[in-house]
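Next up, some structures in structure tokens.
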Structure I
């Protein structure tokens, strides 16, 4: 019986739990950003043109750009390979995408 077996299992379990938490957070951020981007773009185009197909298509294009920005900037996806159309990269460069990072709440703010 190895006395360090319990410690190793504990540390590996904590490491696995953190990795799963990071992936869950990453997927939530991607889903939230994609949803808000699609609704904003689709709604804006729909108000301006009254063309439903153009509004949905514009929302889809902007959502693809936002998801690609997330994929490229995440440490979780570092080293992964993706294949994208060349037009997507050109659209990404031409679009003014703003990245917002909220600070982590302090212990006092968590109590509220």
Structure II
């Protein structure tokens, strides 16, 4: 005899393992097969939908995409700025009694 499937609402607990059933089942104790499907409704657009909307808005406003060369130039400038900042910190550290990454012992 094929068992009749039972559909019941439940709440998945924060541990990700425990289900709180909304009503008691009338099954004999033992192993069961469980199929889980979320009943939560979609809360908003997906990230891809948002990015598509942004892209379409930019196109309507006539915004041109940045070229690969422009992006590469910006990355090079950020790296140069980082190196300049790092060099300033090295100069500051060189004037202290204890170099960075070491501890002073009494």
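Where a number appears in this text, it was derived from the coordinates with a stated rule and is not lab data. What you see is a predicted model; the values in this text were computed from it and never measured. Cβ atoms are built from the backbone, for glycine too; each structure is taken alone.
Quick notes on this one:
- For relative contact order in percent (Cα under 8 Å, 6 or more apart) computed as 20, the structure of I, II it came from: I
- Read-out mean count of other Cβ atoms within 10 Å over residues 21-28, computed value 11.8, structure in I, II: I
- For 11, 29, 28, 18, 10, 4, 1, 0 (P(r) over Cα pairs in 10 Å bins from 0, in percent, calculated) the corresponding structure among I, II: I
- Computed 2.7 for distance in nm of label points 7 Å out along Cα→Cβ at positions 29 and 61 - originating structure among I, II: I
- Top of I, II by mean projected area of the Cα convex hull in nm², for residues 37-76 alone, largest first: II
- Given -25000 for helix-only ellipticity at 222 nm (-39500 (n - 2.57) for each DSSP H run of 4 or more, over all residues; to 500), calculated: source structure among I, II: I
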